[in-house]
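Listed below are the structures to be examined.
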Structure P
Amino acid sequence: MSAATASSASRPPLSFLAFDYGTRRVGVAVGNTLLAAAQPLATIAAMGDARFEAIGKLVHEWRPAALVVGVPTHPDGAPHENTRRAQAFARRLHGRFGLPVHEVDERYTTVEALARHARDVDAAAAALILEQFLHDRSLHSRT
């Protein structure tokens, strides 16, 4: 076993909460580095402070090491109004909960969740966002 492999094997698993931000609903998923997988949790339909109170309950329950927010862009990667809204949401999460917040390109996650016939499309999209983050994190930790 290489030193890098031994080092990563000895680290405790980290958990994450991921969010598929929308102006009306926010999908939430949970996952960890042990399985490098995510599962849909819920969709929060509350607005304003009530939205952040609901998120706070999930943060308290799951105690994530960090949060992950899907940030949409145009197919060519160019930002649009929802890009800025999702980034503002990420900043608010960081400000409220003091946890690191990672932004992930979330193009096509809702389309993929719909194609998989997910019961809760927003939460399923959040799970896809988190799985992408965990996969990318795993690739970067090997180098």
Structure Q
Amino acid sequence: MGDDRMTVRVHVSAVEDASLVHQALRSWLGDVDISRDASPSHHGPTMITLSADLQRNAELRRGIAGLGEEVCGHLRDEHASRMDDDGGLHFRLDLDALLSGAMVLAPPGSSRSVKVRYKVAVYPGQTAQGRILEVLTNEAL
């Protein structure tokens, strides 16, 4: 997987339990560094952002495998519409489902979601879409 990278980010409002969200991310991603940044929100109360940047092969494998076959299948089907010009696949997971231990893609416009971007490294003879498909079918893992 070389220089692949997965970035996971979730915003937690003042009325939510950030430690519960942190535990849910740990259950999915394993023992990775999850940073916590607190800042005032537009409406006043403190907003907490939890984020993880996965770069090691073992972390990336666990992150993709933890999505499950159903989510990976949806992402394979929709990968072309979810990719940016830099070879990054963007998707959101439903936060409430994650808190209950399930992996479900969030519906468009969902405010309670976990933002994920998986950026693939592309070398001569490869395409970003081809590399993403390899990752999602566990061929590159």
If mean count of other Cβ atoms within 10 Å over residues 17-24 is calculated for P, Q, the one returning 14.6 is structure Q
Rank structures P, Q by mean count of other Cβ atoms within 10 Å over residues 25-32 and report only the one at the top, that is, the highest.
P
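Hey, distance in nm of label points 7 Å out along Cα→Cβ at positions 41 and 65 derived from one of P, Q reads 1.7; which structure? Don't skip to the end; give the middle numbers.
Numbers: P: 1.7; Q: 3.6.
Working through the options, I get structure P.
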Could you figure out which one of P, Q the value -10500 for helix-only ellipticity at 222 nm (-39500 (n - 2.57) for each DSSP H run of 4 or more, over all residues; to 500) was computed from?
Q
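No lab work stands behind these numbers, since they all come straight from the coordinates. Keep in mind the model is a prediction, meaning the values are calculated, not measured. Cβ atoms are built from the backbone, for glycine too; each structure is taken alone.
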